[in-house]
1. Of the structures labelled P, Q, R, which one yields -0.36, -0.95, -1.14 when log10 I(q)/I(0) by the Debye sum over Cα atoms at q = 0.12, 0.21, 0.30 Å⁻¹, for residues 82-137 alone is computed from its coordinates?
2. Which structure, out of P, Q, R, was semi-axes √(5λ) of the Cα gyration tensor in Å derived from, given a value of 23, 20, 15?
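Nothing in this text is a laboratory measurement; each read-out follows from the coordinates by a stated rule. Everything numeric here is computed off the predicted structure, so don't read it as measured data.
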Structure P
Amino acid sequence: MQLPDAEAVFKDLVQKIQADDYKGFAIIGIRTGGVWLAERLHQELAITEPLGILSVSFYRDDFDKIGLHSQVKPSEIPFEVEGARILLVDDVVNTGRTIRAAINELFDYGRPACIRLATLVDRGGRELPIAAQYTGIELQLPADKMLELKRETSGKLSLNLYDKSLAE
């Protein structure tokens, strides 16, 4: 399967956000791919609020099955979440469980005024009622495939597709 150019999809995502009222929003990226996108969006959109980083490892509903990854890093939110307008960023939205975990963690920091979701790729397959307000592209992929965002040392983004069985 031919995957789209991640850099072109990123440009589309930026344009969709710019067409809306995004001023006054703080950006929080979900580790790892969401952070890469959030860093780029933070720069492209000239957001003045510091960038936040969210690690949802402890908030996942499958934590008891998959355990803790050895490279887990803590969340870093250098601004007040209470009353903030937040643009939550993730690379790929599928079932919605990662986003649910992210929202649960955010509420541990305070109650935001609102949360909007931006994602590079929406691959459908929702198990929870989660919807992104900003999506770079929608892709229908087989359930046995994983979509991964990669970042080169130069910062260039690319998409990779592989079998889920290889990830276990």
Structure Q
Amino acid sequence: MKTTDTLTTLFTHHRWSNLRLLESCANLTDEQLQATMVGAFSTIIETWRHIATSEQSYFSRISTGKRYDRPADLPPMTLAEVTASLRETGDGLIEWAGKVQPDERVVIDWEGTPRLVPKTILLSQVLNHAGEHREQIKSIMTQIGVEPPDLQAWEYFDQNYEWERP
């Protein structure tokens, strides 16, 4: 079995989950990408755009300490652009996760008040934020009759590791 450090494993699974679900969403029609449900953030495509821009922002704070603002005059991201963005930030987060030290902090404007936030909290937010929204997307897919992929760590393990008997 190949092994990596804990954070690399967590963020590699995160990137794999995003890309695996995006691959499944690439087969959806435009009408299906506009589907939503009560309790979800928005439509499938809008939720993906939200995940991607949020992850760009988190990664920018982690890697540079600076806020990322997507230019307002850009058109909404296509699913292909979302995929490219999440592949890029996913790779960056894998690289940076192990570099972040517990005492590293970044200033974030929290509802008009600047606050020092540990970068470790941003790393936690990356995983939780995307995970919650991926589950919303999977629920919408199920409601429209599309079987979503299994994103559990067990499936990731089966697809990416050679296991051995004890």
Structure R
Amino acid sequence: MGAHPYYYFTGYREDVNDALQALRKAEFAAGRYDPAMQAYDDSYMFEFQFPPDIDSVAPGAQHSSIEEAFEASDASGTGSILDIQEVSANPQFLRSSPLSSEWLIRLFGTDKPTHELVKRVICDEEPLDGSDDLWDELTIGRGESRHLVVYTDGKPSEIFFMGYSVD
């Protein structure tokens, strides 16, 4: 099937791993993961409109835990942030690592991007540097994620996670 990108904004927490775990729990409870989406309406996460918002479909969890959902997804993964188990300093499979300051400047022209700027450049795929293939340049592999802090009025307000599904 091939890997597909996904994106999430979540509330800011000083500890990025705490923010990741809270996001994973929220998305699990909402049922926005494979195979829950398939059980709901025969759709897959790669068909989902990211980033999720208040109007996004939320069929509810179809498993007793995130671990059970991950196991039920088999080798394909859940197609969602549930696949990302923790934060790491460097890119690793099933981990999220921070975007460097150099990448922040290159992509956004600032190291303190706003929600609107991140949404336009990443989610709407309008890279400011004219890059044709942002994902290849960022070297985000299957089952990996990158994250960055989003700012409002110069203060941290959200954390943005973007990644590629396992398959």
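1. Computing log10 I(q)/I(0) by the Debye sum over Cα atoms at q = 0.12, 0.21, 0.30 Å⁻¹, for residues 82-137 alone on every structure in P, Q, R gives -0.36, -0.95, -1.14 only for Q.
2. Answer by label: P.
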